[in-house]
Structure I
Amino acid sequence: MKKILAVVLIGVLFFGCGKKSDEKPQDLSAKMVTDSSAIKAVPIENVNQKFNLQYKFQKGDSYQYRMTQNTIDNLTFKTDSVITQNLNQSIIYLFNLTVSNIDKDGVMEISITIPSIKLTADANGQRYFYQSGITKDTNEVKKYAQYEALINNPFSVRVGKNSGIIEVFRADRIVDKLLQLSKPPTQPTADEKNALRNNIVESLLKPLVNQIFRELPNSALAKDSTWTHEQPAAPLLIFKLQNTNLYKITGLEKYNNDTLAVIDAGLNSVVTGDTKYVERGATYNFKRPDASASGTIYFDITRGCIQKANLKTIIHISFTLEAPTPKGKQKGSKDESIKTTNVLELL
């Protein structure tokens with residue numbers, strides 16, 4: 001089970017309740033079906049016209065997104081025997097967004113509520129299922145506490161017209177709910193509670209909402225325009241991973257009465273660090289991880305928001321090891337491939 005929850009943070013936590021969703025459980029369940037197909041739109045006449053990509057939300061506007069994260073994780077570990085682990089996991093989230101304020105600089109404060117989450121997984125033939133509002137067993141709910149804590153407990157984000165997420169805050173209700181569900185033996189101190197809240201924001205909430213609000217170029221664009229966004233360097237095993245997102249406008253299309261910019265998304269990864277690592281007499285020789293990403297983003301220029309996105313990432317990790325044992329040196333190897341697909345849909 002820990003393996004399943006950990007994968008969410010690759011890709012992708014807590015008393016109190018927020019505003020309840022006005023939608024009935026059956027209405028929510030009907031929305032938990034992913035549509036991964038391409039948008040059916042037609043090219044516009046003037047494909048070379050110039051435009052800007054900006055978030056154009058207005059105070060009081062409400063939006064609903066569905067986000068699906070699919071992960072396939074295949075691992076093989078060899079020593080005297082061979083161990084294989086295969087995980088196929090899908091998590092579907094619904095997000096309700098309401099614009100609560102816009103300041104003089106155009107920075108939007110948006111309240112976000114998650115009314116429904118559904119998880120299905122198969123780990124080496126063992127099946128797992130969780131769906132908010134349907135999973136009622138106390139032990140099962142506790143097992144999926146990090147998801148249950150999100151349900152109907154609003155948090156807030158600040159978003160610039162082009163800058164994407166500036167801040168994620170007001171996550172205290174999620175923290176309180178997680179602590180209520182997980183029932184730790186001792187109540188955390190104020191510092192421990194703050195650390196937990198920061199971890200939830202940085203490791204769970206930000207990666208989710210970053211799929212909805214991406215950093216955009218602050219300049220006029222046209223067909224074939226390109227731009228990049230460098231992510232903060234991140235540790236990966238014994239290496240440092242520097243990812244740069246690559247974007248290109250491949251066309252303009254008409255969808256209903258709106259104009260969509262079709263954006264091709266890619267990734268350039270630079271891995272640095274030593275490939276050899278020694279710990280407690282064991283020597284590990286790593287291959288530099290391979291990371292790649294590709295996909296398509298449909299940005300609604302008319303409404304000023306992402307209409308749909310379908311993005312895939314692949315990470316491949318492998319190493320060999322040699323360790324002393326009472327019977328002599330033991331050799332082994334590990335090979336792991338993680339494929340993640342994120343589908344975002346404006347409903």
Structure II
Amino acid sequence: MGAARERRAGVLDVLIVSVGSTHGLRAADKELQDSLARAGANVATARAVAPAPTRTLMLTDLAWARAARAAAMRALAEQRSPPRAVIYSSTTAALLWPRPGAIRFDAPAAGNRPGRHGLWQRPLERRRLQQSSLLLPWSEGGLREASAAAGRNDALVLPVAVEPSGAPAQRRDIAAITYAANPAKKGLDRVLEAWRCVRGDLAPGDAWELVVAGASSRELRDAGLDLESAEGVRVVGALAPAEYRALLRRARVFVCAPRREDYGIAQLEALADGCLLVSTPAPGPYVGLPIARALDPRLVSDELERALRAALEHPAPDYVARASDALAQLRRDAVDRLVADELLPRLLARRRG
């Protein structure tokens with residue numbers, strides 16, 4: 001009754017501080033806000049204003065951390081009473097926090113900012129993880145990286161919900177699709193090489209095409225990849241989520257070769273929409289990797305050409321049905337139960353967290 005009276009009086013239960021620097025982060029924050037609301041919480045999101053691009057990861061993280069702090073301070077100032085809990089979405093969002101809170105993250109800088117790229121971020125992140133009221137890693141792999149950095153493992157693993165985006169297309173007329181935002185990290189060069197090797201040997205009669213989403217032709221040229229004259233390759237750039245997922249429903253295969261994967265929302269969305277997942281192994285808390293190995297070990301290999309050829313020429317007939325079963329723990333209803341039964345009670349028990 002007391003909590004209900006507070007909500008009626010306009011007291012905010014949870015404030016999410018969102019960096020939202022990628023499609024995956026924005027989607028994860030929206031899913032979390034909606035899930036908390038379905039659990040009965042009064043929740044709001046403070047979104048950072050994107051800063052100007054910088055040349056290094058150290059400066060990029062500093063700019064986003066400052067933007068997250070500014071967004072959090074604005075949101076806190078707008079409340080008549082302090083929110084009962086704050087969740088910082090990413091360790092970057094928490095680096096310059098104005099008040100402690102829970103930290104939700106796909107991977108810590110300890111894992112994805114090696115060497116000079118994380119000289120100032122890693123030690124400050126370690127302190128923030130130690131000071132956090134609750135760690136909310138997206139995966140067990142993310143928790144292991146954070147625990148190694150911060151020396152604590154009291155956490156709730158809170159995955160990002162993934163759902164099919166709609167009915168599959170009557171005909172999957174796209175041979176393969178890849179998501180190439182940050183093309184060097186995603187290994188687009190390796191994907192293109194495998195595609196060039198495979199495409200010429202495929203049976204004639206089909207329009208064999210690789211669709212490259214997530215980056216424009218200009219962005220790819222800046223990364224040293226000029227695809228405008230590449231045969232059988234179509235660059236569609238950054239699309240609205242509905243448009244991108246519609247392409248997934250038409251694709252036979254999602255192919256990727258990440259040099260590191262912090263979670264892999266794109267791969268999970270592809271599996272949810274009925275694509276076969278072809279991938280190289282990669283370091284990092286790559287959630288889709290063990291799923292893909294269990295579904296068809298032929299399709300997970302450093303020999304990407306061979307894996308791609310197997311997926312296109314000899315797909316396992318029950319792959320899509322088994323993928324749907326494998327994703328059951330990541331479906332929205334499963335995450336909603338976790339949020340309602342475990343996350344919200346822990347957050348609201350920490351009225352000062």
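The numbers here are math on the coordinates, done by the rules we state, and not lab data. Remember, it's a predicted structure, so these values are computed and weren't measured experimentally. Cβ atoms are built from the backbone, for glycine too; each structure is taken alone.
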*Read-out helix-only ellipticity at 222 nm (-39500 (n - 2.57) for each DSSP H run of 4 or more, over all residues; to 500), computed value -12500, structure in I, II*: II
_Ranking I, II by distance in nm of label points 7 Å out along Cα→Cβ at positions 101 and 125, the structure that comes out highest_ = I
